[in-house]
Structure I
């Protein structure tokens, strides 16, 4: 172990003895050379070295001071006169520099091996070169994103969420990571999900519309209509000219909250379109107390004044909801070009059902089902069957599908979820099990909770709180989600 103690003396001696010899050279004190025996003559080859006394092997001291030489008789002596003793800073710098380099290479190699073992996709050059350390955050983020993907594929959602949360914490500027995290947290931690969505809106204005739409669907799934009002108001104010969809979202939410102050706050905005002001004023008018005849007159007046498809659509819906489906049908027939085909089909089915004209309704739906039913038609019919459950009409739709059903794939997935919801709303257990089996076939059995959701929705009493199950049944079309809330949690008029 002598070499260890000599190495320690060497590491310390380069600094200590070079400093003392430098001071001796620059500021002679007359006290003699600091490293030579004071009792010796001070002449070359006659003077011993006091600095090497405690070394296990004096030869090792020569790495520090090459002036130490061994005579022919084997005795170690200083090879220069006392006045010529000098420091060797170059050797010191070489020693410290090479030692630091060796330590640095060793540490970086150990760090590289450790990081690769843990799972970081680093290169040794990236660990060795300090300017490359700035990339380490990105590498860590990529590792946690890979862990998230692997955990998701394995069905370990707890690990997936932790990994994705860590990745977003490391790189909050990464929009896709934050967006995905907000979507995943919306079921288990809705408050945390809302915070992330709000941060995404503030930090990524270029993605604001897409972020707001995702947030809106999350809020709708859990029935947070008060927050939908806030979000919709913000988006309407941000771009009033392109706010038709957000105006519709606000009106749907406000119909359920009945919050007059929210309408008033939106009305004071000077940038609202004429369509927005018309519909907000209609909502305020309908909220006032009035007789049925007065309500009918107000709606017929609004129908005559409606100039856009959105305003006419809402007036038409109000006519049906408030018990005037005959007036609604007459309005639709008098202004057929104002609405698109999808809205016309949906509104006409609802009006016919509200009138009790079941034969006419069944004949029209049968005509619609003549061709192989597509996703859009299935979604519209499902939303209607949720609002107006009809066993015969529902049976006709499912029998048509059993003869020639659309494949259960990503394109038709939302349509089959809509059919599942329609069967649950009608408490049609056989059809519910039929569509459940097809959905599980597509997902290869991964949708384990769908059976529990179906059984819960079939229960007549107590009436299920649909917001407890909607987050699982995603993605549902908006009209189907609205219909489910109207069915399970109707708004009192």
Structure II
């Protein structure tokens, strides 16, 4: 089982999309990272970014995000409803698959030390990674926010960070890093502008004031919507479900003659949390998740949607995403050949090698799949750059240049991954179950098609670059990789045909 960690950084910027785009781009420079969601809230002036990947990849992506945020966000100029002490305010690691909470705690400690050592930003550890009982609760660390911490960190020993000097970064503040279970950011907006009501309800439901065990809550004014909000963190939805909190807020609001306007979930939410609420409100008896249509047809729906978009007049998805899909199919076919060999009678001599190949192909399939969306995002940034008014020539030219480089980098990774897959195709074709050798051959063909398509996309994105040295270097690398892909493909084809008796 692959090790999968979820990381949900909260950054103190929710109004400037161009800043969040650059921060997100820094994450996507890390191989094997899957961006799941980005939520921006202008009233809170805060963005919640969600990505998953293997532990080491998540650590690197979180570090790059923190570095980029520290360069683009100045907390001395930042105003928003949500409490914060840092440009990158909080970074939680969440175990998802094949990873223990203890491993996530260790990950948090390593990231915290690196942020302090390399960026000069003090770091506090929280939740499961906390080194002091009072720091389990995020609110205790944020007390006084950025403005108050500037003074207190120097004078109060209890406010000293876990990593770094007792002195905050002048513009990026401090960062909180930790490990926790899946959290749901759940907001309930009230049909009133009376902030005191929201604060009283938040106090009634939060654990530290006698409310629900797994609830943290605050009251905020949401000027954009002309209402107030009970902003809630659900730290364990299985022990304190969403519907129970919603009903409690509704009862408390009724005491003040107020109704609920709406509720919202920020970022991602575990499916079972919503399913529990549906079962409760609809009073469903013996309902099973297998009765949900989308659960039965996820791949068909996703592929049909992609093909529909690919054939439309929209510039994305395009050839780059299609090349990544070809690579994904190719790696998946090789994976099938490996799986049809592992554990089979007569294949004992190749078991260990096939298991190693399988593990590598698992990661390759996932990365190709992610690159389909990354390619779309990269080209969309090119489109946005060209929309900058021509009167802002310097800004426009710089943005176009940066976007084109990013757009070329994605198919370059597709090409690199295609070559990586073709290298694995050779031992797979040589040693897989003979009944699946044709599948290995088909897989290598799809991978070679991915390499050719990616090469063309690299060239077209480099075409308009002003940086001739960068352009020449990338073209040289791409040409070399394509030649290598041709050589591996030829070898694999010869092996496949020979084993098939042709």
The value 82, 63, 48 for Cα extents along the principal axes in Å was derived from one model only; which of I, II is it?
-> II
Winner on FRET efficiency 1/(1 + (r/R0)^6) of positions 112 and 192 (r between Cβ atoms, R0 = 41 Å, to 0.05) once structures I, II are ranked, highest first = I
Value 3.6 of distance in nm of label points 7 Å out along Cα→Cβ at positions 424 and 464 was derived from the coordinates of, among I, II, structure II
Determine which structure produced the value 9.7 for distance in nm of label points 7 Å out along Cα→Cβ at positions 40 and 256, calculated from the coordinates; the candidates are I, II.
-> I
Identify which of structures I, II gives the largest calculated value of distance in nm of label points 7 Å out along Cα→Cβ at positions 96 and 344.
-> I
One of I, II was used to compute helix-only ellipticity at 222 nm (-39500 (n - 2.57) for each DSSP H run of 4 or more, over all residues; to 500), and the answer was -21000. Which one was it?
-> I
Which structure, out of I, II, was relative contact order in percent (Cα under 8 Å, 6 or more apart) derived from, given a value of 11?
-> II
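Any read-out appearing in this document is the output of simple, stated calculations on the displayed coordinates, not a laboratory observation. As the structure is a prediction and not an experimental result, all values here were calculated from the model. Cβ atoms are built from the backbone, for glycine too; each structure is taken alone.
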